[in-house]
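Some structures to go through are shown next.
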Structure 1
Amino acid sequence: MTASIPCLSTIDEMRAAVDEAHARGASIGLVATMGALHEGHLSLIRAARAENDLVVVSIFVNPAQFDEKDDLRRYPRVLEDDSRLSAEAGADLVFSPPVGEMYPEGFATWVQVEELTEGMCGRSRPRHFRGVCTVVMKLFHICSPDRAYFGEKDAQQLAVITRMVRDLDMRVTIVPCPTVREPDGLAMSSRNRRLNPEERAEAPVLYRALTAARDRVQAGERDAAVLKSAIRSVLSEVPTAEIDYIEIVRAHDLSSVATLSGTCLIALAVRIGRTRLIDNIRVRA
């Protein structure tokens with residue numbers, strides 16, 4: 001028998017559900033997604049299930065965080081499958097509003113976190129994090145979660161949302177969850193569906209490049225320029241791979257480092273064909 005859970009589409013419905021939960025003393029966990037769920041998302045739902053009385057999965061393809069109209073158009077939308085997978089992973093409710101519900105006519109208010117959004121993905125996608133922060137802020141207000149679960153694969157997003165919550169004194173705990181990978185190391189992502197078979201075979205080069213850099217750090221290398229060169233060397237094994245960025249930053253504030261010390265993040269964004277993939281790995285120097 002296929003699992004089934006309510007799928008709410010209006011803010012009023014969602015608020016009524018969480019108000020009822022809070023009235024009976026229930027804790028609420030939120031997993032905010034754009035749908036096209038994979039095992040990475042499901043691991044977040046399971047983590048939320050283990051720690052909360054009510055688990056909400058939001059499924060909303062947020063137009064405000066897309067820089068390219070074609071990218072938005074091509075994003076997979078499979079709500080029926082996503083609702084089933086959410087239920088099977090332990091969710092209690094799906095919140096999937098239409099665009100007009102989240103951004104009504106005349107919408108003109110945006111949330112911007114400075115500094116953390118300026119490098120890495122923010123450099124090539126200048127309005128992306130404004131869209132992310134705004135929609136996440138709205139989801140927090142609508143769903144009133146006690147805890148919200150985000151994957152470490154999107155390391156910059158995680159850092160930005162954590163800072164937003166801290167700076168604005170929001171009553172929600174951000175729970176980071178480990179990156180989930182395919183057997184060949186490719187970080188799970190909804191965008192992986194866009195890869196054709198040849199591109200899918202090439203895509204694990206991102207993780208190979210990151211692990212090559214990690215191995216060098218473990219062997220004693222501390223020069224960021226040397227590590228970036230090693231990453232480029234591995235990526236060059238796939239001639240069609242187009243590098244957006246390779247960054248080595250401090251894990252706590254995403255500031256660039258020339259010489260590694262403490263916990264650092266090695267992050268990269270690479271296009272394989274028309275699909276932009278990101279990945280990162282933490283190292284201790």
Structure 2
Amino acid sequence: MSVLVNKNSNIIVQGFTGSEGTFHAGQMIEYGTNVVGGVTPGKGGQVHLGKPVFNTVKDAVDKVNADTTIIFVPPAFAADAIMEAADAGIKVIPVADMIKANDFVKDRGARLVGPNCPGVITPEEAKVGIMPGFVFKKGSVGIVSKSGTLTYEASDQVVREGYGITTAIGIGGDPIIGTTTKEAVELLMEDDETECIVMIGEIGGQLEADAAKWVKESGNKKPVVGFIAGETAPAGRTMGHAGAIVGGSDDTAQAKKRIMRECGIHVVDSPAEIGKKVAELLN
């Protein structure tokens with residue numbers, strides 16, 4: 001079992017023939033992901049990377065039963081691309097102009113992951129995003145992370161400890177995102193094959209606190225390992241991600257870690273400790 005994507009997902013790439021779309025679609029196909037085509041307006045009917053190109057997402061849904069899309073388009077076109085996908089019936093949308101698009105997507109019953117995220121990977125089945133696939137091995141640990149790099153680092157540590165990953169979800173580090181930390185944790189908590197969850201957050205916002213409180217309220221059914229980046233970040237300055245800014249006392253790494261510990265989450269103070277803590281809990 002997996003969450004969000006698997007070997008049966010019918011995945012398309014919006015911005016398929018552009019440089020970024022071409023590179024990452026090629027990597028996804030090489031990984032074994034079921035990419036069924038792509039969308040580039042004006043290039044419908046062509047073949048790219050051995051896959052059909054469509055003018056619209058609706059064409060792709062109608063002709064190849066697309067149900068998942070990943071979006072690689074310039075920022076000015078991102079909101080329209082998201083809304084076109086949701087309007088055409090796509091249900092899983094990893095990646096980008098959020099206030100405008102988020103309510104639109106939710107009204108159509110779709111799930112948006114991102115923007116500014118590495119995507120979603122179910123190891124040895126499907127990767128929808130930019131993750132280095134070789135880092136991820138199939139197993140029983142779910143990962144939810146604001147950071148792409150720390151997603152890869154956590155997975156590598158888990159694998160080196162002799163375990164593997166069910167699904168890793170990179171939710172993105174922007175102030176407004178589609179799938180929240182809590183929502184991603186809920187998905188993994190409900191997944192039968194996920195035995196432990198790694199939750200990686202950072203300064204700014206309340207997403208990690210909301211997730212931690214939900215974990216406690218739901219009975220701490222599975223062990224959760226938590227890490228918050230930005231311990232030494234100065235207040236009022238963004239740190240890497242647009243959402244990583246301390247705006248109040250509860251936005252700091254220290255406050256988030258305190259709340260997480262109070263909710264029964266196993267917090268580590270260094271990202272280098274994630275794998276060891278997972279192994280300790282699963283043993």
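Read the figures in this text as sums done on the coordinates, not as results from a lab. Not measured: the values here are computed from a predicted model. Cβ atoms are built from the backbone, for glycine too; each structure is taken alone.
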| said: Using mean count of other Cβ atoms within 10 Å over residues 29-36 for the comparison, can you identify which of 1, 2 gives the largest number? | reply: 1
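Can you say which of 1, 2 returns 116 when volume of the Cα convex hull per residue in Å³ is computed? Kindly include the intermediate steps, with their values, before the conclusion.
On the way: 1: 137; 2: 116.
It traces back to 2.
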| said: When distance in nm of label points 7 Å out along Cα→Cβ at positions 165 and 181 is computed for each of 1, 2, which one produces 2.6? | reply: 1
| message | If distance in nm of label points 7 Å out along Cα→Cβ at positions 5 and 269 computes to 3.7, which of 1, 2 did it come from? | response | 2
| task | Using the calculated result 0.97 for Rg/Rh (Cα atoms, Kirkwood Rh), for residues 77-188 alone, pick out the matching structure from 1, 2. | result | 1
